[in-house]
Structure P
């Protein structure tokens, strides 16, 4: 399978590219496509989310699945986290790519929860993620999965998570990446919005429990 990772140089994206490359051909898409990772099945691809839809679609030719894990870290939420994300969805449909996996944020589609915990300090980020997720779920025909973890932590992964989320908990980046990889392998996740945080259930089992 040929997979495009948009945001390949980020904390999640760099680890995701390495994990996926163990089984797939990976296009590592970013604005700075220079990487020390020279594995044969990883190709560095220039992608600028400020580009137009046609330009973005050209980077998706022959791709079987797309991961969107890019983010501006609060520096350009409208053009990157919101409009940039939507343009990649439009480009995916233009290029004929059906499978699209989005990394979002816990409770992004539930504004009534945004005053809780760390979310209360991320109003503009929550809004950007809300409308990007809403567009994906209501305005596209993509085979989407949206993964909505809580706060990301630089901690060792356990391979265990919780998907029956009632509170905005924390996640090791490694667990988020392993869950993103597992989502691609589980077609029952198509059309689902999955909330998660670190927990006690093995990732594959937790995904199988999603209704």
Structure Q
């Protein structure tokens, strides 16, 4: 696989606190990466730099052959999408959330596409009319993920999106992410502390004290 994203000597520092140290990482197009490491080691900081939510202190980040600085930030974030551990839904209904990606692109809402995505993760068409305040944690996470992929990004960054979910909801999300990766070609990078998810990793990377290392899977 060719490299979709390359990090070269990436550092991140806040005042005198050095959070990431000379991170070098070549992420293959279509990769399915699990990212782990102790709490506070720099995992989320690394993902936020890749997502262009914060700026590296030094080093290079190349995406699809070009430095990240050469991209329009909005266009870049449509290609490199970040999913939070605690999903933020807005408006009153699920439909309010799923129409949003179309509104910002000034396109008509593709209801059939949204319903197809809902169905894939075990939710019905009636879910569109549900109030966001009535959704369970697992339902909220699924709706937030759908909102991020109605227009497929090249890269999906997932920051502990299954934390706190029961096993059934975890499995639904795992199956869907595998589908997006294997069938749709989306590169996925998922932070987790979950032992089961780490054991099932296709490619495992670990951040320890701000340094990135690959874990050899037997």
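Every read-out reported here was derived from the displayed coordinates using simple, explicitly stated rules and does not represent laboratory data. Keep in mind that what you see is a predicted model, and the values were worked out from it rather than measured. Cβ atoms are built from the backbone, for glycine too; each structure is taken alone.
Each of the structures P, Q was assessed by distance in nm of label points 7 Å out along Cα→Cβ at positions 61 and 85; the largest value belongs to P. Name the one structure among P, Q that Cα extents along the principal axes in Å of 49, 38, 36 was derived from. Considering all the candidates, the number was obtained from Q.
Between structures P, Q, the greatest calculated value of mean count of other Cβ atoms within 10 Å over residues 53-60 is seen in P. Taking relative contact order in percent (Cα under 8 Å, 6 or more apart) from the coordinates of each of P, Q, which one would give 18? Of the options listed, only P reproduces it. When FRET efficiency 1/(1 + (r/R0)^6) of positions 21 and 125 (r between Cβ atoms, R0 = 30 Å, to 0.05) is calculated for each of structures P, Q, structure P gives the greatest result.
Where does the value 21.0 come from, among P, Q, when mean count of other Cβ atoms within 10 Å over residues 45-52 is the thing being computed? Checking each candidate, the match is Q.
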